[in-house]
1. Where does the value 15.0 come from, among I, II, III, when mean count of other Cβ atoms within 10 Å over residues 40-47 is the thing being computed?
2. Suppose you compute helix-only ellipticity at 222 nm (-39500 (n - 2.57) for each DSSP H run of 4 or more, over all residues; to 500) for every structure in I, II, III: which one lands on -13500?
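Throughout, read-outs are computed from the coordinates displayed, never taken from laboratory work. As the structure is a prediction and not an experimental result, all values here were calculated from the model. Cβ atoms are built from the backbone, for glycine too; each structure is taken alone.
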Structure I
Amino acid sequence: MTHLSNKYPRLTKSHKGVYPFKLSTTSYIYPDDYIPNIKMLGPFIDEIELLLFESADIESLFPASVIGELCRLATNFNLSYNVHLPTDISISDQGFSQRYPAADTYVRIIEHLLPLNPSTFSLHIPYKEDNFENMTVKKWRDRVRLNLERLLRVEIDGDLLSIETMDYPIELLEDVIEDFNLSICMDVGHLIRYGYDIAELFNRFFSKISIIHLHGVENNHDHLSLDRLPKGAIDPILRILKRFGGTVSVEVFSYNDLSASLQFLERCWKNFKSTEA
């Protein structure tokens, strides 16, 4: 740890157990591998979002030695994990040769990482169709449903898989989420960027939301520090967080953005609590 602290700037204050939710951030805050990031972040954060950028060679990326070390660090730091599944494959792809193996790949990844006891596996389901006509949506949803059936052959409860909100209305998958007993990853940054009402969505899907991704949005760019959130979004976000007991992942990718985000969240939370009192 001393060597890493000399190499990278370190957070100066613990945020463990401060909020009614588990506070998380990504495994790519420092330009290094998973274990160095977790050693640096583990003493300060409740949970780490393990980012999987590519679907290939999951076994070489997480050999048994790395899995064992991640489990040890989780125990030592009183830390948990959630997993962001890779986005270079898709179970909704129009091409059969692309989407068919995707489900099998996700099964392999989930099975491999289950020893880490993640709180959730977050999944992107892209919508790449050129319209939202009923028949187009139905065909897309049928592809998703078929491949979810194959994906959920893995021995997990459906609610361990959280479908992330993206650039289309999550209502398109509402029946699928109910039928498979899936959960929802509410990406607040995506919702703000694409013009959705975050309070309305939270209220509608409250019982299904297991994790919230939180990041700043400005000039149509997201995954910025939280102090870049639109001012009008801050109060609704705080009202949501007050009612939420799951995981909130500050989804940024640098020390500077994380440090600024944690300071901003702490300041806003204190102000919000004082006005609510």
Structure II
Amino acid sequence: MKLLEKEDYTKLTELLKKVTINNLFARSVIEHKVTGKVFVDNPDNPKTYYVVHPYGMTLLFGDCNNEAFNSSFRDHSLNINHVRDTHEWMQAFPDNWHNVLNELFKDCLIKSAENKTKKETGIIELNTRVNFKFNHDKYLNFRKSNLAQDIKIVRTDKQIFRDMKGSVVPFYFWDSEDDFLKNGVGFSLFYRDKLASTAYSSYIHDDKFELGIETVKEFRGKGFAEFTCSALIDYCIENNYEPVWACRLENIGSYKLAQKIGFIPSAEIPYYRLSK
């Protein structure tokens, strides 16, 4: 695996268009909308590609029969050289990659349901990622707009960008607050003047608008995410964006929320949690 220079990311542009699973996070990297990394087999004439978004989402695609790359990739996946201190969450395309990965990881691949001790090192944990399709009629049947007196929803500004804490917040998907305000958009819900939830654009490419959502722990279970996402989906509809949603099947909260607010599961994809 060789690190590709940023000025050479354009080598992936046309190839990435052929990837049919949700890859907006990878586009954000190769189009320099966010600072990430791209690894390849040969920087001069690449045939196998591994795109790493700073949030830890990654995409493996290209030639799957590249033995030298695959051997190096196994070491990276198991973090043999301890080059990172976090997990990476990998999708692979096309499907024939999965047979190769099953063989490559045959002695360390474990399904998430079987990982009883939640082991984090020395294994590759197999999850499932779900891509959803937005259904406009289903959303209109659901749409939440009547707010209680102690709830208000506002456009996400710099202060909210800084104040919103959690594991899925705009801070992790944009290079800076200025970048977010210039190129992204979000809406935030306040409950009794306390910041409770933020729905925002994780990625925007062409007419595709991928949603991110975070609710402060103490305010979960109150339906606030539904109201906040409704404000953002309304923005998408008004501005001719197609709302996009994807999550782990194992993330029950996100999976149920997506279906409640107008999304329908359209594809299930193997999703590999690489060792930390």
Structure III
Amino acid sequence: MCKPVIKWVGGKRQLIEAIKANMPQSFQRYFEPFIGGAALFFALKHKESFINDYNPELTNLYEIIKTKPYELIEDLKHHKNTSEYYYELRALDRDEAKYKRLSKVKKASRFIFLNKTGYNGLYRVNKKGQNNVPYGRYVNPAIFDAENILSCSKYLQSATITTGDFENIKKDLKQGDFVYFDPPYVPLNATSNFTGYTDKGFDEDMQFRLKELCDYIDSIGAYFLLSNSYTDFILDLYKDYTIITVKANRALNCKGDGRGKIKEVLVKNY
């Protein structure tokens, strides 16, 4: 068994059963172009998968878990859970030349450490693509699980990993394939427009492009399932498809009273 190696805002662990219940009964190959924390991917363990993300830090992590898990585990052993060390490691991406000299293993190790010790498990970057999450001050965080990394590595052997725009998958799609989309959600209100996963954000135009890709998938006889926020924009955009409402625990803001169950949607073409 394997589980996500990192924490991820908007991750799908709590909705996995609802998602699985709404998947096609059978399909050929599995595609997930917004891989994020990979909760569904690791839960499915499909025999042939294509995973992608715009964030090169994220795809490098999965590539290293796939190809160099033992080197990654060894490097993870050397991190120290202190504020001084955290900010020193975080600052490496402020010097582009120095950051480029890091090996891919060290980049993946840094990514995991910052994810597990940074505030609230966030991954967020500024306009320059620099990590700007503050230190989380956790007393004894579980930075890594060696056995789980090795299990994930074994599963990733059958996966093709790419980096870039979500339309990367289009050229490989065939009839009978299944695509799960978990894009950055449409904001519920003016204070919840978190788009810091990459330096580009994810705006309304991208949501329209994603809808066009869903239409293409439908036209070739493939399947798609998409998660997004319960908003008038999404309900209208996907009105020609089947829309299911689900509820998930989400942090609406940084205060404790801003957390609770909110409505989300699953959209599918079957």
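1. II
2. I
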